[in-house]
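Okay, got some structures for you below.
Throughout, read-outs are computed from the coordinates displayed, never taken from laboratory work. Everything numeric in this text was worked out from a predicted model, so none of it was measured. Cβ atoms are built from the backbone, for glycine too; each structure is taken alone.
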Structure I
Amino acid sequence: MDDMNAVVLTVVVPVYNAERYLDRCLDSLVKQWNSHEGYEILCINDGSTDKSYEILLRYATMYPEYIRIINQENKGIIAARNRGIKEAKGEIIAFCDDDDFLKSGAYQYLYDQFWNDNIDVVSFYSITLDRYVLKKWKETTELYGEIVFQGTGREYYQRGRQMFVWNQLYRKEFLVKNNIEFTIPRYEDVQFNMDVYMHNPNVIVTNACLYRYTVNPEQTTKKRSACVYRIIVDSVLSLTDSIEKYKGQCGKDEEELKSNLDKIKDEMAVRCLIKGLGGMYLKYEYSTLMVKLQERAFLPIRHIGGKQAFLLNNIYKSYFSYKIASWLYRKVFVPYVIPRLAQN
């Protein structure tokens, strides 16, 4: 793989403390290509402190023609993915999370059946595997999918947001030419795909269901600090600014696209207000937050009705009501209610 041009596809795998699932992920990835030529698995070890690096070394020894490891200090998933984009040798880039996997031969199938010189993105389907789905889950070996959309990115994006990057193949040249990279620490996939699709790539979408997204129970119920909730809020605000920028770029014949961008903004507004409860903002910080929320028309919520909108609108009417709600959210809802909801 010394010849950069010989690599067709690079799958970027950010790795951080993934010893529990990493074997399964790598076992899946080494079964994706027909030969050792034209394919690389680029593992970005993001400062793991468990046995992840030892696992990576073991696989790199077994599959030196496939696996390349880059070590860096812990900088988070966006830095790891951006490093992967920069270092990838393939003309096509795929992303795989370290606790997920794909059907055997999935990438080869996507390349053979749907990729061509005129395509910038191939999007495909996935299934979410939680403990309930796994009880009755039976994997199949069949690789099959039909084209359900072919056109431009802006045409496709008006149908709905693209939440994840791991069920897409991207042309590296397109990403580099348009300076597209991961920018925000939360909802980073939403921001990345918005940047991709709004730059109007040539897209093929297939209903081939090839990626297996794994829901880890510890991720569902893990406690978050107030700092993390604030990062989420700031990320949503930044994402909303991007939405407004792209709305301003829409032409007169793109009303459906503007409408979908508005729907994404409305959904993010609700998420922002809910996550804001975990931020435990002090009074002066709350005042600053309120200015930011009102500048983006997050308050009052008008686009949805029901109890959720009623509660959020009233919670954010005063710092006193916010402070009480914030305490209940952190001390009751997160540690006790969310785990029960996850079990039902």
Structure II
Amino acid sequence: MITTRGYAAMEASAALKTYSFERRDPKDCDVVVDIQFCGVCHSDIHQVRNEWGGAVFPMVPGHEIVGIVSRIGSRVTRYKVGDRVGVGCFVDSCRQCECCRKGYEQFCDKGMVQTYNSQYYDGERTMGGYSKVIVVDENYVLRIPDALPMNASAPLLCAGITLYSPLKHWQAGPGKRVGIIGLGGLGHVGVKIGHAMGAEVTVLSQTLKKQSDGKRLGADHFLATSDPNTFKSRKNYFDLMINTVAANIDINSYLDLLRMDGTLVLVGVPPAPMTVGTFPLIFGRHRLAGSGIGGMAETQEMLDFCGKHGITSDIELIKIQQINEAYERVVKSDVRYRFVIDMASL
């Protein structure tokens, strides 16, 4: 076994603190990664606080992991010692169901094995990236392009693929009007990716206080949803809208902004169910859809796309000892736009 250190929550809503635990010895197809940086996702907070239910403690969070390969198993062919790699939201899947065979491992019929607060099919518990080392099957490891800095690449492994996947699936590109609802940890990456794809990108935010940021990131337009004129001026306007906010909104008002056959995609997870009217869907043949992360091939495609276009997350680098303060700031939306932990501080 590999003894390592990390930061863990010992019970729901408890402050994270130092924690020693064991990783498995690398199997034939395993890669051992010395973690350099790990992003802080809002879902880490939801799970540490058991806001989604099903939390198991002690819990080491973190699924936006980048580091350097330090050891490989005897049958590993994709990576070598010294490679720059990443580990995202899951570390295994059944590999046999239709979704897995088609490259949609995130929708595995048996259930993907999440990077933390989960367990492998043999019962081994998973612990995340707020730690020094992780051991992962090479099929669930990603290559970080040389053109990208490691620290600012970490959030791409969740936020990046969460936005890239629906933008690609619903064919954002030249001639398409894309609306990004919310300019936060998810939304700001979506603006960059949508712009790089050639789409006309509009940010819809509560106020105009982030307007200069939105334009800097690549938005063509920036609108305040607190202004009633926004919903009048953009009626029947968007081909695609992506809702990144984790709060309840009047979804019907946004459906009215879609052109015929337009799609509103949900990637943020609000605390309560939303009420959807029938008429906003019927008139205009509008679609309301959801999207998760992406499969392994699509996630690598996203990283390569970001490497080609120089896209990373806007980050604030922190020491692991600042993690509890960082959690409070995330809840208050007091970060532009993602925290990343420098694991050298552990």
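Of the structures I, II, report the one carrying the highest value of distance in nm of label points 7 Å out along Cα→Cβ at positions 240 and 296. Structure II gives the largest value of distance in nm of label points 7 Å out along Cα→Cβ at positions 240 and 296 among I, II.
Please state which of the structures I, II yields -13500 when helix-only ellipticity at 222 nm (-39500 (n - 2.57) for each DSSP H run of 4 or more, over all residues; to 500) is computed from it. This value belongs to structure I.
When Cα extents along the principal axes in Å is calculated, the result is 63, 51, 40; to which of the structures I, II does this value belong?
I
Taking distance in nm of label points 7 Å out along Cα→Cβ at positions 144 and 176 as the criterion, the largest value within structures I, II is that of I. Among the shown structures I, II, from which was the value 0.15 of FRET efficiency 1/(1 + (r/R0)^6) of positions 40 and 336 (r between Cβ atoms, R0 = 35 Å, to 0.05) calculated? Corresponding structure: I.
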